[in-house]
Structure I
Amino acid sequence: MATAVSVQHLQKRYGPTVAAADVSFDVSDGEIFGLLGPNGSGKTTTVECLQGLRHADEGRLEVFGLDPRTDPAGVRRLVGSQLQDSALPDRLRVGEALRLFSTIRPGGRPWEAALEEWGLGDQRRTAFGDLSGGQRQRLFVALALVADPRLVILDEMTTGLDPAGRRVAWDLVEAVRDRGATVLLVTHFMDEAQRLCDRLAVLVGGGVVATGTPAEVVASQCRSVVVTFTVAPGSDLGFLRSVAGVDAVEQDGGGRARVTGAGPLLARVGHALVCHGLEPIDLRGELPTLEDAYLALTAGDPASPGQEEAGA
């Protein structure tokens, strides 16, 4: 698959502050790629350098073969973006903003369609200054998508949206990818990354500490699977210690059991229980999540509040 975005050994400093120490990753054409990391890890700095909004100190960056340092105008013609600190004139109406942005790259979808897709139909004549925070966020994402760009950069796109709005946003981002665009998604929401991202990179301290599919990142950090169930108090569960993949078996006085291990543990434990005449109705497996992996990767590197704009 062709490469849409390439970032190799990006470095960016602001005086003594290192925003990006060594950031490297590639994004394939047509995929949704996520950037995860605590505040101050270099996420926003990276996407701003990719658009030519900031100038990288070191490293090589390409967007569909174009260098954002030498050809920022060419890159921006290919990119639609929603950034953390977006703003519009207070008196500009929602419909006017969408119509204006749709002229930047003619041939995209009708701006009226974006208005309805993002639930802004009733705000068509509303001034930007009168929109709520969630409505402004919807508008910024709609503006990023209205011209059907080849690369869409979304920085915390669902911040301020209610649960229903988040689900609508997810469906629309997947639809954008299905129409052939590449999406670079910066997010703090692990459920969002796990649902949307084909692959992702986790940034800590200005560098990439993990890349891969969400499942690969989880598997690299979290081996343990937990199986829980309830049996009669005093039941002998010692036989479970010989089941392949089991690391530990715990049981409290009320008959609640917890088995930890790796591999297809739920199937193996369930089979062993049935073979020993035990059929708990509440047998349940708890798989590690992307949040578990993220916490393992970022442990010991506290977030840096207030640095997201200057050194995220």
Structure II
Amino acid sequence: MKVESDDRPIPVVFNPTAGGGRAQRLRAELEEAAKSSDVALEWRATGAPGHAVELAAEAAGQGHSLVLAFGGDGTYNEVARGLLGTETSMGVVPAGTTSVLAYEFGVPRPVGVSLGALLDGVDRVMYVGNTDRDDIIVLMLSAGPDSLVLENLMPWLKPLGGRAGVALQAGIELMRPAPMPALRAVVGDRSLECGWAIVGKSRCFAGPFEACPNADPFTPSFQMVVNRKRTRRSALAFVGALARGKHLSRPGVERCDLDTVRLEGVNDSSPIPYQVDGDFKGHLPVEISIHPKPLVVRLPRV
């Protein structure tokens, strides 16, 4: 198995509140797996948003060859930011509610199995996305019904955990009389008006579901999928088709490969939110491109 060349403990950047505290509960399981693999772990807990960036950058500056990101996709995103442009690889251990990036990379579950697969894994260079707001995109950026739900997620729903809270908020949004988002994706000299745009750096979305099935983390490009229709009924049908892997065959759904795109509102009457890797980030317009710095990631052997 691969271990640190100088036999130092492997840094584990973790969010104690990930998955409603799930990461904290799984800590003992990961420790037990580490002992079985004859490696030591050094736990570095985050205390606030953005702290994982600092902890990961610190580990890279100390010359560690591997940093484990233990949590959900928000933790992975921050650790990736801290490791961009360094030779330190990021290994993702699923401890969040969904941990979508772990599905993308084929990291097995539970966490005890995850650790063994990563210790015996291989390193690859990944290309992440970037926005003009300085967001890092590891999985995807999207604007539409999903980002609307995340922006409006009520504080009293958050303690329920990711899936349950988001599902309840989605039900609330379906009952609102307000119009659905109207946005435009501008790719070169082409403009696509739509109700939902998903710009994928990776295939997976909201779990193992492949919203952008031809997206490739290891090439400097995105795949964008748009739903040209704007009704609530169309959004529900799109989600249902996505769960079955049939969304690309729906009327009004288009896809294209690109390396830059601008998402903007069709009118200025209401701000349109966007989300990155499952977290609400801001409002359109936003410009998306490939980040110039590489990210080294640790993958299980195939």
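Say we calculate FRET efficiency 1/(1 + (r/R0)^6) of positions 180 and 236 (r between Cβ atoms, R0 = 41 Å, to 0.05) for every structure; which of I, II gives the highest result?
Details: I: 0.10; II: 1.00.
Largest calculated value belongs to II.
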* Test item: P(r) over Cα pairs in 20 Å bins from 0, in percent calculated as 29, 46, 21, 4, pick one of I, II -> I
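Bear in mind these aren't lab numbers, they're just calculated from the coordinates by the rules spelled out. Remember, predicted model here, so these are calculated numbers, not experimental data. Cβ atoms are built from the backbone, for glycine too; each structure is taken alone.
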